[in-house]
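Below, each structure is written out as C-alpha cells.
The numbers here are math on the coordinates, done by the rules we state, and not lab data. No experiment lies behind these values; they were computed from the predicted model shown. Cβ atoms are built from the backbone, for glycine too; each structure is taken alone.
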Structure P
Amino acid sequence: MQIEGSVALVTGANRGLGRSLARALRDAGAAKVYAGARDPGSVTDAGMTPLRLDLSDPDSIAAAAEAAGDVSILVNNAATCHVTPVIGPDWLAPARELFEVNYLGTLTVINAFVPILARNGGGSLVNINSIGSWIAEPQLAAYSAVKAANWAATNAMRVQLRAQGTRVTGVYVGWIDTDMTAYAEGVDKQSPDSVAAQVIEGVRTDAEEVLADQATRDVKAALPNDIELLYGAVQEAWDARTPA
C-alpha cells in the first residue's frame, strides 16, 4: 500500500501509540491524517485533522464516517483497559465495558468505513491487537479475551475483504510505554514511536501480521502456524461461495 498521498484515519490519536501512529503516517507522506478522539480539542499536533470519534457512541462513529469519506487507510487503535481478573466479585462491569468498547466499538468503526475503503480502491485496514491475544495473565484476563476476539475477527475480515482489495494487517505487541501501562513497573516497554515505525512498514509491504517485539514473536512461535496452514483453505472456501 502506498502511503504517500493517501488519506488516513487513526482512532485514539490524541495520545500514546495512536499519536505516534498519526505522526508516522503524516511523516511518511499521507496527504491527510484524521486524528480520531473523543475530544477533538485534545489533538494538538500540527498537520492533523481532528475528528470526533467515540467507540462507545455509534452516532459519533456514523458522523465520523460521513465526514471522512476520503479515507484509504484505517488504523483501529483506540481502546480502554481494565486490570481485573474474571473471577471475583467485581468482574462483570469491567468485562462488559471491554467487550462493548474494544470489540463491538471497533467492529462498528470497521463496518462504517469498509464501504469507504471500497470506494477509494480498497486501501488498508490495520487493527492494533496485542500479545494478550495469545497469552492471558489473571489480572488481564478480560482484556486478553477481547484481544483474542479481535484476533479472530481480524483473520476473518482479511478473508472477507480481500475481494474488495482491502489489505488487512493485525498488529501484535506487548508492553508499550504509554499512559495506559503506567501502572506496570519492572517490565520492558517499547516506545510507541518504534511500534508505529513497524506498523508503517507493515502497511507499505501489505503484511498480514506485524509482531512488534521479541516477546510477541516468542509467544506467537509457540502457537500452531495458523495463517500459513489454516487460512488458505478458509480463503478458498470463502471465495467459492462469494460471487465475483
Structure Q
Amino acid sequence: MIQTYPRHSPSSLNMFAMSPALFVLERVLNLKQVVGAPAHRGTGVEAGVAVGLKDPKASDEECIDAAYIAYDTASALSPDSRKEAYRESIPGMVRQALEELRPYGIPTATQGLIEQTIDGLSLPIVGYFDFMWEKDGLIIDLKTSGTMPSAIKAAHARQVAFYTTDNQVGLLTYVTPKKCCTYQLERAREHKQALIRLARNVEQFLSLSDDPLYFTRITAPDLDSYLWSAPHMRELAYQYWKI
C-alpha cells in the first residue's frame, strides 16, 4: 500500500469517485492543494455555529466573531482573491444556521472522531462529524454552499451515513448566503455500503504498484473540470500526466 495513504476518510473516498487523477495527485503523490475561500468559509461558519449551539445565551455577534476568527486564521496565507467576498457572507450564514439548529438544543458533542475497522479492508475509515445529539440519536452535518441543493448530494450522503449508526438519524443542513434547509438522510445503510465499496476499490487500485508515478500512467485529469482549471493545476497536469 502507498505509504502516503495510511487511512481512508469519507473525503478521500469521495475524491476518488469524483476524480481519480486528483486522488492520485493529493493522496498518492502527496501534493496537497491549497484550500480555497469556500472551504475556509465552511470552517468559519461551523466554528461560529458551534459556539452558538453550545451556549444558547451567546449572541449572534459573539458567534459571528468566533466565525471570523476561525475564517481569518484558516485563510491567513491563502492567495484566493475571493477571500473578502466570502468573508462578507459569513454573518448571514451563521445567523441562518443558528436559527435552524438551535431548536435541537445543546449538542452533546461537536467535531467528534469516528474510526471504524471494516472486515475486508486493510485500512480503517476515519472521519469527523459536526454535531451530535446523543439522547435524540441525531447527527447533523453542516454544509455551506453558494446555491441551495434540492436534495442531499451523493457524496454528502455517503459521508453522513458513515457517521451514523442504525439507531441514529443523519441530517444535512445546507446554508447559503440567502437560505438554510435541512434534509434527512434516507437509506443510510445503502450509502454506507457505497462508501465501503469505494474503499475496496481504492485498495485494489493502490495495490497495483508501489511506485507512485505508476498511477499517473493509468489516470488522466479532466482539464474541462473546474478541479483542474487553475493555472497551477494545469501545470501539474502537464508535469505529471503530460497533457
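Here are the numbers for the structure shown:
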item: Label whose coordinates, when mean count of other Cβ atoms within 10 Å over residues 3-10 is calculated, return 22.0 (choices P, Q); result: P
item: Label whose coordinates, when semi-axes √(5λ) of the Cα gyration tensor in Å is calculated, return 25, 23, 18 (choices P, Q); result: P
item: Comparison of P, Q - label where distance in nm of label points 7 Å out along Cα→Cβ at positions 147 and 187 is highest; result: Q
